[in-house]
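Structures follow.
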Structure I
């Protein structure tokens, strides 16, 4: 069984609705985390709402290690790469916690002996192929929101316990991590748990904003109209490719 994780209710809503339309869904809450067990596209899944931040994501991932054979995290992120814009999808090939700094005891960003963590190649390839199809199908819809030529990117996603919502903060991240394509608050924590537990995982994020001074306004408008349908379509496409 694959677990699909998102931080916010809005990011997971379309997936829960789709599972409910397919059949019986069992809902439960464990230490404040919400889980829905059912099917998507005929495949057994558990959907999980982690809540915001690295601790919440790690708690959720730890619980899912006993329920799922693999994990996929979806949702939104701020764009950092110069070529990354709202409406794009970033699929992680590495994840890093940008707010970890134990120097001089350890190298900057190092956690559990590594600086960054690579996701599962098979899950990542399925996510990337699905994302390619989704951005191609939704180009017309996104044009109505002022988003032109959405693209899929694959690269470094960084996570930290702060909403990056100013041009200064995002530039500081670009200076420190010039290869980072997107920033969010959960993915690298889930990656750390999955690596420790030897559970395959992958992460895909829809870019909602440029992680600048307009980020909070753009996120609110974007998440319901774009991110939730994107997440549903990308996950369904991924599951179809894995079966």
Structure II
């Protein structure tokens, strides 16, 4: 049995392609690291033998466009510590997804706050060497490592490295992982010039979510997990 942690409800909904009886256990963290850690602990407590951090991410490498999947080989946490994804599991999943997906391997970095501007993304890329950034994977990885459970990170690029995300979007996601439309409306009233950027971000996010849905269909509900695999 695997458990999956997402930041957003829309990311969780990418897994609705599986019949309910086969669907992995999923918890939505609402784009917060502390809730992602709590979700990971709950999944392990209720029987998950492997964890996946699944969802969208911000691009740090300029050549990664929206919809590119980062199947991370390691996670860099907020303290600069590196946590390695389970190699055997990652290799099985990579082989299963060899065709039809834009897959890249490399490090992903976790952040407790949104990384919004191209300058911030470039600075984080220089300091960490990471391909992408999100707000849950480091918490999932830390929890998995502490409790002795293998983990993977599957993240699709939404906002590419050169795209600016309006800073006021940082507080738009609620605890259920859904956008607070009142916050969006207030933000646009205060910053009407951000409308074009918001529309572009929405389109890029939709491409990323579509890539995640396709990946889930091809990966299957186990995502290649084999609890008794040698080499772990």
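Since every read-out is calculated from the coordinates, none of them should be taken as a lab result. Quick caveat: nothing in here was measured; it's all calculated off a predicted structure. Cβ atoms are built from the backbone, for glycine too; each structure is taken alone.
Of note:
- Which entry (I, II) yields the derived value 2.7 for distance in nm of label points 7 Å out along Cα→Cβ at positions 83 and 187: II
- Comparing distance in nm of label points 7 Å out along Cα→Cβ at positions 35 and 91 across structures I, II, the highest figure comes from II.
- Answer label among I, II for the case where semi-axes √(5λ) of the Cα gyration tensor in Å, for residues 11-122 alone, calculated from the coordinates, equals 30, 19, 13: I
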